[in-house]
Structure formats: C-alpha cells, structure tokens
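> Below: a set of structures, written as structure tokens.
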Structure 1
C-alpha cells in the first residue's frame, strides 16, 4: 500500500477555499476519502493511495473516479450528487473553481445532517419496519433494472479471487498470533463453503443474477432524504467490486444490521426484498455472502487502523472494530437445523402478521401464497386480478399450482438450512399433507400455526384492508364466505402438530415456546 501523501493533498479546511459563503468547515475521513462539510454542500476528495483494489495516486485517476462516482450514484441518489469540481491553486492554498493549474478534483454533494444516516437512525431507535420495507422495494427495483454482467465479473473464479484477496490483505497486516489463527479458521470455512456453492454461483451468473449494483450497501451509506431511505456512496473505483450477485448486495445490509444488533430488522428487509424479487432459490449462497461481507468490513477497519499512529486511541478503536467484525463473520458461519411452519386460517385471521413475527423470532424465510399466485400469473404484487370467487387466479387448478410453487420454494429454503414459514390459508387437507410429507422426507420438523378469530373481527379486518388498498391479498367478504364452506378441519394427527393462536396482536412468549416444542430442535433467537 502506498502511504497517504497528506502534504500533497489540498487542504480545504478554510472557508476561503469555496466559491460560496461558508461559516465553519468540518472534515470527515475514510480509508480512501476526505469529505469537507461546509453547511449547504459537501466536497469529497480521493486520498492519494494504492490499496490493491484501487489506485488514486494520479490526478487523472482521481478525476475519472470522481466522474464515475457522480454518474453511478445518480442512479439511486440524483438529488444528492450535484457535480464534479476542479481544485486550483496549491495544496496549501487551494480554491474550488477559478483558473490556473488543476491540482485535484472533488465530488460536490448536497450536505445532509449526520443524524439522518441509517446508522444514526438505528442507534436512536428511529429506523422503522416501514422504512426498511420501502428500502427493500427500492433496492429490488434497482436490481431488476441494473444491467446483467456479460463478462468475467461475478464468476465463481472472480468471487473466489476477491475472497482470497480479503484474507491475504488482512493477514499481511496482523501481528497477533491469535488474530492469525482466527483468520486461518475463518478462511478454511470460507474455502469449504465456496466449494459447496461454486456450481450455484456459476448458475446464478449464467441466469443474470450478477448485475451492476451499488456495491457498498450498509447503513453508513443510507440516508433519510426527502421522505425515504436513499442509498448513496456506491463503489465507483473498482468495477469488480460493483458487479456483484444481487444477493451479495442484499447480504451486505443483512450483515450490517446483524452487526448493529438488529437482526429482526434484517429479517424485515430480506422478507420484503425476496417477496419483490422471488429470489428464494438464492438462499443457498446467502450465508457465504454474509460472511464474505463481514470480512470485507473487517479488512476496511484494519486498513484504516494502519493509516493512523500506532499508539493512538483511534488505532485501538479501529483494531477493536476489526476483531468485532471477525467475530460476527464466525458467528454467521453457524447453521441451525431448519424446520417448516405452515400458517393456517381464514382470510384476515392474522396469518401474514404472525408469519413475519415468527420469521423474526427464528430468522427464517417466509413465502406467501398471495405473492406467489400473482408472480405465477405475471402480475405485480399489488395488482388486482379481478378474479371471480373461486375462479381466475383462485380456480382449483391455479390454487394447486400456487401450492406446488410454495412447496418448491419452501424446499429450497429448507435445503439451504433456514426455517421456512409458509403463509397461506391451507384450508384443504391435501395441501397440508403435501407439505408435511415434504418435510418428513427431509427429516425436518414441521408444525401448523392455526390462526383463529371471531367472524366479526375477520369481516372488520377485510373491510379495513379493502379501504387501505395496496395489499397482495384479494380476499373479500365473498371469499371469506366461500372459505367457511370449503375449509377442512385439522385431523387428529394434524392437531398433534398444531398450535392455535386466537387473533393475537402479538405472539406471546408462551406461544413461541409451544411452537418451539413442536419443532423440537428449534430454539428462538433474539
């Protein structure tokens, strides 16, 4: 790594450096950038470093990186990224704009308060489920629109090379024997897991799952802006780090939320993301990517630690952060025995709400009949099919096809080592039996979560849902009446596998424990 050339970098800390009125200037630094905050605008300069995965040691390279940063970030945050500006003068007396020799370039951005960052929102308890769900929909749409890789980006060899480089770059900076031993164990797991998923990574590359995405999607690069969460500061300096499997990108935010002690919010994000992408088959590569991303963050903190004095408090802090990310990476390698939960009940009985609670309790994956039924028909999740009761999308044949798809998705989730929660009415015995047999064929515990509520409650909920709109479910009062006629009660055998929840607003601890007993090896996690 080249040393940072502090003496040659322009110092923009004086208000006179700017072509607009400035009161005070604040400086923020990362391992590759300096950001000067002036109040209305922020100016981001590239440090003059070469780190293996980037090289900013020439003026031309920094200009090109600034232009790429502007172009790429305008995909998700056009209101934040304004221009690339030239810096004239000398390193000791620089000025943005003017004339004369150009000594550097900066990205001009709209400044925002630091407490609007996703990391600050979470720390203050202000990061809501609704905001994360909206972010998941935004990221899913961004991924769908992004171009797919046609060359070597995102191939198994490229993924493996990136993973190996992470470990190599970390190892060269470690001095403690215990740190090296921990790194060796994690690399052994990574090599083994990569070998297990290599064929799937190739298949996903061939299917167009590798796309030009953000590349650095964590809470420190997400800001609350104009009423929503906006990702910014994408990877511009190395295309290989930006062209990723879309699930590698999602895994970054999942890892970051887990690191910040918010795994349930990670579940909310992934639940909504998967609902809008349908990428449940990718769950078998998610664990590898989550660990990979934790190692990346560990490496970045270690690199940053090497840029500050040996005996400084900041170096000790960054070194501690490195070890914390490595502990998280090791924790994310652990697998638990999966299990299957079938939600069962009439329309508006609370199945979807309870299913998401159960996903967050056990960090599982939910699949929904209302969503997959629309996906099979090529409809948007919130589109109205205008199907008659018992016909159209809700005919017997279409319902059988929907349950078959749910079974295939649940199988993929279980095979990937995650609990599967199937959110459907399951009013027919044949459909319940199909899933029970699938679970038992895999040696996986299963249970039925029966949702019960008085009819007047169901009717009131349906009326309220119809008024709100925007729900994937198309259940109406007429659908409810038909379900009352068509439903087949649980058999004595099914009863032994069932827990009944009576219209709960939230699931009580003893109810979680009862479900946990049914799935035997499943222990709730926080």
Structure 2
C-alpha cells in the first residue's frame, strides 16, 4: 500500500534497490501478453477526454498542506498557466536529466535543518516543532540583533536564541543539494559529522521546504529572503518572462532581476554601508537567491559570488554584479583529488564506479573528488576573504551540488549517492575544525540544510514515471503548438498560440485531467505495463487546473 504522503519511500538502506544506470525511468514494453506474462493492454487511437472532477473539487480534495505549498509556489507573472500534480504513485520524470524532485509531497519536502555554534547555539539536540525554510532568514536576523518584524513569511526560531550571547562573527550556511531526509535515511551511516552537529546544536526534525515546486532556485531564495516564491518571484527553474517566453529564473547568471524582494544579506549589507562580507560559493546562478542581486540592486555592492562553467570546470561570475574571489579560483589540488578517486578502486583507468571518464571537464564536478576540492576552496575563501575577522556578522552561503546531480542520474539508492554523502559529510567535519581554529569557538554559527529530497527509481517503488516529452507531443497533436514547456508541477502555454487556435487554458487543463496511462507512449501499437499499479484507463494527474485558481483563497 502506498502512503498518502506520496510515493512509497523507504527510510533505510536495503528497502530500495540500488539504481542501475543513467537515464529516466523506462516504460515497460512487450509484444505479447502470452509471451511476457505481464498485465498489459493494447493501445488504440488516442482516446477523447473523459469527464473528470471539477477544478474546484480537484483543488479542495488535496490535503490542505499540499494545497498550501502549491499556492506558496505560485506567482502569476512567472508561473505556468496550468498547475499539475501526478497521481500517487506516478511522478513526472524530467526528460534528459532523469529523476525529478518537484512537488508538495512529504518525501520531497522533508529536509534537515541543523544549527551549530558552540557558545552561541544551545546544545538541545532534536526539536520536533514543525518549521520551514522561510524561518531561516528571520532566525539569522534575530541572531544578528537585526530584527525586522513583518518582513518575512517565517518566524525566528526561539530555541536558538541563547540569552546573553553576542552576535556571531560569521554565519556559514551549507546546503546539501538533494540531501533531504529520504536521502539521508537511505544511507544512515554516511553522515557521522552531521549527526554530531545535530547532537551538539539544534536539529529541527520536522523541517520542510514549505513550497512547491521544490526546486533549487526557489528554495534557495526562500532561504535567503525568508519569503516563499509567491512573494520572491522566483517560482522555479523556468519562469515566464515579460514577453511571454519561458527561460531560466536567473537569466543564465546575467541578471537576478526577477527577484522581487531584498534578501537578508542585502538588507544587512546596506544597513552597515556594505562593510559586512557577503558571499556565495555555488555551482549555478540558481544559488544566488541566498545573497541577492549584488551591485545590480540600488545601493548594493559587488559581493563575492561564483559558480561553475560546467564545460570547463572554471569558476565564473557576472563581474558587473558580483566579485570573483581569487582565493577560490587559485585553489590547488583538484588533479590530485581526481587521481586519488581514480585509484580508489585499484585501477588507474579514469573511471569512478559506473561513471566512465569522470575526469572529463563536464563530469568532474559530479564526483566526490570535486567535493574535497570544493571544501578546500570554501575554507580558503573564508581565510583569505577575512570572513569572521571582526565583530560585524558576515554571511557566507555555499551549495554542495553532487548529491542532487548524481541523484538525477542514478537515483537516491545508488552507491554513487552514498559516496557523495560521505564526501560532503567529511568536508563538513573539516570545515568545523577549520572554523574552530580560524574564527574561534563562540564566534561562528554553521547551518546545514537541504533544498529537497529525491525521487527513487519508479520500478523500485512500483510507481510509474510519466514521460513529459510524450505529454507535450500529445498536447501539440490535440491543440497545435500551444505548449512552451511541461514541467513536473506546471505547464507553460503560449498565450498567442492559444488565441490563434481558439483554445482556452481551461480546455487544456481539462484535457490533462483526463490524460491516461495508455496515452503516455510514443508507440500506440505496443503493449504497455503500468508497473502493476495503474489500469489502462487510469488518469495520471491528480490535479490539472488553471493555476490562476490558486489565488482564490476562499475556494475550499
């Protein structure tokens, strides 16, 4: 039986089989029922939409928490025109990038949130009170004695406020991208340093992202700004531009102009004449929501911010808005890290596990070797950048990307993920030792969290991976070229094409609401299995409504 919280996700290693290969979940194909003995069925022509529940009933039948998370992730000028949720235990695969992780379900929403700071943060251990990512920024504000009531969606976490403690000299936030609780529970022995911090600080065991889509740009912005996407304007990876086109939320690093609110780092920097040190060390411009616009914002300056050019593995930035710290660019030792990883399996062959030629430029950053390099770069950035060197609190944010990246390729039950968690945890331990020596105990606070959980392989949990490419092809066959993009929780439509075709958003939403398992294949002449879960004419989407209805608060 599948629990109401989403696809069945195990909590310990061994309950999910390891991933087998790179790529999206496959649809099982067969040529004859008698030969394969599978529960299959012959597909005919594309079926006309059947009647489905009204939009209002679809919305109001969702668990209240799911609906609220979906509403928080919606901002009309940027979001898709159709809000979409697959039926449990189906989920939307993400095309060429494999497994997706976007949705309001608990297994994707539940994240670690750990505060550690000897002398500044009390050693309370586990705190079970529910909190969200929006609570982080106002908590930082309280620790820094910089309260601004009413600005944030979240609230300061009172357990962290140690009476009489001075503001920290440095707050370092470490995000394990994709390191949600279902990933950590899959590999419970892989993170001893994090476990030590949980016991020596405060660990919120019921922390969630708080909004959907649960994707990197929006969640990092919630962390940095203390508000959900419906206020920040950063709703997902793709957003709608002013001209109706769909593109990157951070415009490929050229600009953070879609950010509608100031981040805590920006407000703190401006309050003190841009004297605090503000920095972000990440892998993509999507992480910039943690610090804001830099010099692009009126009154701002060129804060430290850098990310990777994945084709060359060189650290880059937008020099008009941010500064590229030389301390990171000149960090040595990557080649030695790669050689050690290569030799770890006893063979000097340029391969790591199932990853062949991992030392090629576009694969290097996915490996545990790069985690070690990243950790050294982070510590050099702190030391040479003077972070934590005076009484004015500095804010530094970093994202370790490997857990997420490998999860897209291999799924969370793979040994590649285990190794990435081990490497990330090892660097966490080294960084704590470094901070004790460099900044001093009683002078820093470290926060460790994640931006989402991960999706297991569909076949491992008897689920079904919906092919978004096939959904888009079928939409075009039904309505013409009206679709700009199909994403796991939303569909972007071309308003001009809708008008030209004489089709409404509501019509497309009703069609999606009636979309069946048998429709989701390129080969209607073949036989398809629904992983033993879905019948031939079962609908694949639990929610398919015009997203504008999310603004009607009194609907349910």
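No value in this document is a laboratory result; all are computed from the given coordinates. Since the model is a prediction, treat every value here as computed from it, not as a measurement. Cβ atoms are built from the backbone, for glycine too; each structure is taken alone.
> Starting from the value -8000: which structure in 1, 2 was helix-only ellipticity at 222 nm (-39500 (n - 2.57) for each DSSP H run of 4 or more, over all residues; to 500) calculated from?
It must be structure 2, since only it matches.
> Let me ask another. Have a look at 1, 2 and say which one yields 18.4 for mean count of other Cβ atoms within 10 Å over residues 106-113, as calculated.
Source structure: 1.
> Taking 42, 29, 28 as the value of Cα extents along the principal axes in Å, for residues 186-281 alone derived from one of the structures shown (1, 2), identify that structure.
1
> Also, quick follow-up: Taking 3.5 as the value of distance in nm of label points 7 Å out along Cα→Cβ at positions 218 and 314 derived from one of the structures shown (1, 2), identify that structure.
Going label by label, the one that fits is 2.
> Shifting gears a bit: Assign the value 12, calculated as relative contact order in percent (Cα under 8 Å, 6 or more apart), to the correct structure from 1, 2.
Going through each structure in turn, the value belongs to 1.
> Can you spot which of 1, 2 the value 1.4 was calculated from, given it is distance in nm of label points 7 Å out along Cα→Cβ at positions 362 and 418?
Attributed to the structure labelled 1.
> With Cα Rg over 2.2 N^0.38 Å coming out at 1.09, pick the structure among 1, 2 it was computed from.
Corresponding structure: 1.
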